[in-house]
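Please treat every number below as a calculation from the coordinates, not as lab data. Fair warning: this is a prediction, and the values are worked out from it, not measured in the lab. Cβ atoms are built from the backbone, for glycine too; each structure is taken alone.
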Structure 1
Amino acid sequence: MGSAATKPKTKPETMIVDSSHVDVPVAASAMRVHVHAPAGASATRRFPGLVLYSEIYQQTEPIRRAAVRLAGHGYVVAVPEVFHEHEPPGTVLPYDPVGTDTGNRYKYDTSLRSFDAGVRAVTALLRDDARVTRRLGAIGWCLGGHLAFRAAFRPEVLAAACFYPTDIHDDTLGLGKASDSKARAGEIRGEVALIFGRQDPHVPPEGRRAIYDALTASNVSFSWHEFNAIHAFMRDEGPRYDPALTTLGFSLALEMFDRVLKATEGE
């Protein structure tokens, strides 16, 4: 009696990532946007889009590796250089006292209008990319966590992961240190995940409580996570890096993104 034919084993799909950049006009300057996408992405094989907001140093190697990691999970990831008004395209600030002082100065010398114009420009870039579905999300760390929060004000941003976002609790982002992010929390229509280190001096317990209360009062759909960690625990170089918590942080973000952004669109 002959044996039944066996089906050939299907090889697991690999997700190689292509990286490029494009300079997008925003007001009177050019904002460089680094784009990391699955190599097989095309008009007939599309993926959700993510806006990834960096720390105050722009696209450093840790940020680039984070973007590639997310792209490898099936996302087209756009990383804008948010200090385009102050530095030429391609600028990366160093992880040292000079770079830190420069980045902190720029975040208070940049108007909210400029930050928000950048959000509009990068989400439009993703919407117009033939490789991207209509479903967009945002993710960011530190300053970038705050900008991901503000990106969620836009209706096309369906999910946002905000890691240790600074300057939300005390409304100090931007020119004049007078932002309005807590007050606008009710504009968020998607889902938000917020992740903090409990030992982070930049967002103290009372500050975290102020953000939590603003989201609750506005009936925002959100999840809240606090780890025993200091600021920048997901930066994968330097003394603050916690590999285990980094893996957990990415898993929380990807669970939300996969569930919300990879839902069937009927398109």
Structure 2
Amino acid sequence: MMVHMDSAISGVPNLSTMPRGGPRASCLDRLLQTDRLEYLDRDDVGEDVKRGVVRTLDRVGAILGEHDRNTRLVLDELAGVADPAILELRAGHGALSRRILHEHPTARITASDVDPDAVSRLVAGDLGRDPRATLRVIDATAIDAADDSFDLAVFALSLHHLRPESAARVLAEATRVAPVLVIIDLPRPPAALHLIRLAMMAPLAAVWPFAHDGLISSLRAYSPSALRELAARAGVEVEVRPVRYGQQVAIARRHAA
């Protein structure tokens, strides 16, 4: 069922045109966004380029300790849950799911992605041999699972890939199948700082696919006010935490009954 999702966000005017910086974004901030897609989201880009970007994301996440921090963040939200069932949406390289299974001896995880090729690679790897892991193709905007199928859902470094109306549907759908959704994504800097950062990234983006996607990701990142607006349109509560270690974290929950 997807009852509360449609009732929560259908008919809301102008969500599709909401700036990535939020409804009250400055003129400069509104200029620092794009509808251009990352290589990972384009059909005209070779799989070798996409796999290279994913491998680099995995390596950078390991070097910077992001995988470990994200694992602790997820498990902290599950404190007191004995045998948690976790859904990772758009799992990509699967590093977060692997870390969670390693750190929590009784956790069960469904690692999913909208890309069938990404799921096939997960199936062929160590996650495919782990009896506590289920690997599935899932569209995060229309999750094929019953209400309350999981104890927690996590969506890491992926919300910025989506347009606002689709992002709101993810919040609604994920909190339908789990009471808590952990969102981990790139932060959107203040406009002046963002402009300087983009200028520094641009030369590398012209020659390095990972930097290209990083630049596009930065332009598409949502601000805290945008995240709050998405949550309001999806009919869920959200706690947007201060940026730490270069990551924006938001915890979405259903409204209390």
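For mean count of other Cβ atoms within 10 Å over residues 195-202, which of the structures 1, 2 scores highest? The partial results should precede the final answer.
Details: 1: 17.6; 2: 12.9.
Top value of mean count of other Cβ atoms within 10 Å over residues 195-202 goes to structure 1.
Identify which of structures 1, 2 gives the largest calculated value of percent of Cα pairs over 24 Å apart, for residues 27-138 alone. If you can, show how the numbers build up before the last one.
Details: 1: 26; 2: 33.
Between 1, 2, the highest calculated value is found for 2.
Assuming 48, 43, 33 is Cα extents along the principal axes in Å as calculated from a single structure, say which of 1, 2 it is. Please report the intermediate quantities before stating the final value.
Numbers: 1: 82, 39, 39; 2: 48, 43, 33.
This value belongs to structure 2.
Determine which structure produced the value 0.95 for FRET efficiency 1/(1 + (r/R0)^6) of positions 43 and 75 (r between Cβ atoms, R0 = 30 Å, to 0.05), calculated from the coordinates; the candidates are 1, 2.
Working: 1: 0.95; 2: 0.25.
Going label by label, the one that fits is 1.
Where is relative contact order in percent (Cα under 8 Å, 6 or more apart) largest, in which of 1, 2? The partial results should precede the final answer.
On the way: 1: 15; 2: 24.
By relative contact order in percent (Cα under 8 Å, 6 or more apart), the leading structure of 1, 2 is 2.
Have a look at 1, 2 and say which one yields -9500 for helix-only ellipticity at 222 nm (-39500 (n - 2.57) for each DSSP H run of 4 or more, over all residues; to 500), as calculated. List each step's numbers first, then the result.
Working: 1: -9500; 2: -13000.
Computed on structure 1.
Between 1, 2, which one scores greatest on FRET efficiency 1/(1 + (r/R0)^6) of positions 211 and 235 (r between Cβ atoms, R0 = 35 Å, to 0.05)? Mind showing how you got there, number by number?
On the way: 1: 0.95; 2: 0.40.
Of structures 1, 2, the maximum of FRET efficiency 1/(1 + (r/R0)^6) of positions 211 and 235 (r between Cβ atoms, R0 = 35 Å, to 0.05) occurs in 1.
Could you figure out which one of 1, 2 the value 0.95 for FRET efficiency 1/(1 + (r/R0)^6) of positions 91 and 227 (r between Cβ atoms, R0 = 35 Å, to 0.05) was computed from?
Numbers: 1: 0.65; 2: 0.95.
Derived from the structure labelled 2.
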